[in-house]
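There are structures below to look over.
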Structure I
Amino acid sequence: MSLKTVLIIPSRIGSTRLKNKPLVEISGKTLIQRVYENASLSSPNVFIATDSDLIKDHISPLTSNVILTSKKHISGTDRVFEAAKKLELDDDTLIINLQGDEPFMPKEVISSLIASLQNNPSNIVTAAHRILSKTLIADPNCVKAIINDKSFAVDFVREIEYLPDTLYYQHIGIYGYSMATLKKLVNLKPTLNELNRKLEQLRFQDNGFKILISKFDITIPPGIDTEADVEAAINFINNES
């Protein structure tokens, strides 16, 4: 398929912490519906890659851009790659991998990543936003990005020492890469760093790939992993309306 840029949303039915997570209702709409509709504000080329007929049947009244993928994938990257292959994307097609549990990703973040990738097609691009809360900085579920002065990732950590007058950034669950780069990423084996910290992006770094980070000072609501996250999302929507 000859497209310059596509957004692919990996969405699997088997969440361990929140049953049938993509179909969980959040203020009248399911999670996957919110992710898709929000992503569609940034691009006409949005596809959902899923392992579930339930998700496909649910979202089909909204869009036909649904690709059924294997149930055996262990990462969103693998699922995105299968979808990209089925779409027959060219090597120079730019792909934004938007996690299926991120319903509030700002349009400006997606636009920034697309622009960054267009200017740096050989790199992986992602995003991070400022953390101001000491509690969040100390939370191991909050992944912190260590960024150098050229905006490249030095490391990704779950635990970090708090130091006054230091800028802390939380990694955001969105990636961009070319189809050619994605073909290389899916052939990499998990590394010890990745397995120990449970962070897939460390596999990329450990194999010499550079990760360019767009930094934002805005606060981005967290993704949905638990019932508490669902309640927080409902409160966020109610406060925004």
Structure II
Amino acid sequence: MRDRVGFDREIRLDWLNEIVQQVSKEKDGKIIKSQISDYLGKQGLIKNDAIRKTMLVLRRIWLNVPEEHILVRDEGIKLFFSINEPDKIWLHWGMSLLAYPFFKDIAEIIGMLHTLQDEVTMEQIGRRFTERWGSRTTTKRAINRVVRSMVWWGILEKTEKIGAYKFPKKISTDEKDLQKWFAHVLVLANNARVTPLDQLFNLNFSFPFRLTIDGYELKRSDTLRFHREGSGIEMVSY
């Protein structure tokens, strides 16, 4: 059975940056909630219900993470303050994958379509999503909000055709520690104890990003484990 939708608001990068800032300096969840509420109000979210629902998404991504993801979240926060502004999208994408199976499945569908064509439409995403989750009255609007969030993040670009989006150039970074962190997140999000190393660099739900780190550097990660199977295929686990 699939998890609940959850990611049902348009989310902007500066809002994600703000909650990371708050989580990094404040331990009291109630104080963080109050501060984020005030912040969102200043960003133009007037209705209390809109603020509340947006906060739920932001908090699940960076604050209310399950125990098994706390260490990777904390490492992500450390990286946040040592990398350039454009690289922070790697962190937000990774934590969104871990927080929301709904988000990950949409990303995976878009990534799969990306391997076949230069553009993607809402109709294509919705049809393939229904094959996985079944037909739900709440998903169409939520899918639209995830896609629009990806537009805000620079992951997708609008086209002249309504409901159609194109893919910008893949995002790369020279930050090796960030790439090792992201690789760890991909293994966690892949829902498998082991992942073939060559597949790790081409998972559909990481379609916006280009990992340039080589296997030698990746093996220097403190969080990943490597071994070869009888077939000689190198596997990575955590």
Structure III
Amino acid sequence: MADKELVIDTRVTSTLHPQIVRSLPEYADETNRHLLANTEQALELAYRTIAQIHDAREQAEKDPTMNEAARAIAVADFADKLQERATKAVDSAYGVLTKQIAQIEGELSQPVQSHAANSSISKEIRDHVRGLKATGSSPMSFVRQCLNEGDLSSASAVLGAPAYLSGLTNEQQVALLRMYHEKASPQKTKQLAALKAGVGVLERGGGLILGQVQKAIGADYRKIKMLREANNASKRAFNV
């Protein structure tokens, strides 16, 4: 769990502060917090990493034996080690969330296993729903109304059989299946919302890490590359 007392550092973007995760509406549900633990930890590591690089740069600026170029190279070398660890943590957390999202998305799209699908009552329900078209009504609207009213039994009688038996298209049945599972498994729906919120946080924060590192170093990577090449050339010239 991320440190809830992590001090605000004005040198680092607030988008990387783990408080962003704790401010999510989905985080208010305590049953979902464990799903966002890796996200909190990854953001905290990235936040602390940027702060450490700033600290290193400020310390290097106090060293009278180093000129501006030497300081930039030294801080960049230090940043490379820390940045890799932070980006790996963010990538790992992102991977965990996306796998969990895919799993729940799959569960919310599964066919309905209705034990009563072949019962006479279920057949009558499907016949009734299929006949709605002749009256100008919509089979899809009927099933949607059942779901909204909590009548999962009637909905499963329709969705537990091939779509055409109820006058539905395959596309309509897919959409209704999703609605059915969301009604039947509200906790999974909440979990999915929390996971997607976590992905959004990581995408926004992760996309800022590179720029934040360059800001902390005080030079962009193109300049750092040039300085390193010049420094290496200088070292080679002094090789005996």
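From I, II, III, which structure was Cα Rg over 2.2 N^0.38 Å = 0.97 calculated on?
It was calculated from structure I.
Comparing I, II, III, where is distance in nm of label points 7 Å out along Cα→Cβ at positions 104 and 160 highest?
Answer by largest value of distance in nm of label points 7 Å out along Cα→Cβ at positions 104 and 160: II.
Of the structures I, II, III, report the one carrying the highest value of mean count of other Cβ atoms within 10 Å over residues 8-15.
Largest calculated value belongs to I.
Could you figure out which one of I, II, III the value -9000 for helix-only ellipticity at 222 nm (-39500 (n - 2.57) for each DSSP H run of 4 or more, over all residues; to 500) was computed from?
Label of the source structure: I.
Laboratory data are not the source of any read-out in this text; all were calculated from the coordinates shown. A quick note: this is a predicted structure, and the numbers were derived from the prediction, not measured. Cβ atoms are built from the backbone, for glycine too; each structure is taken alone.
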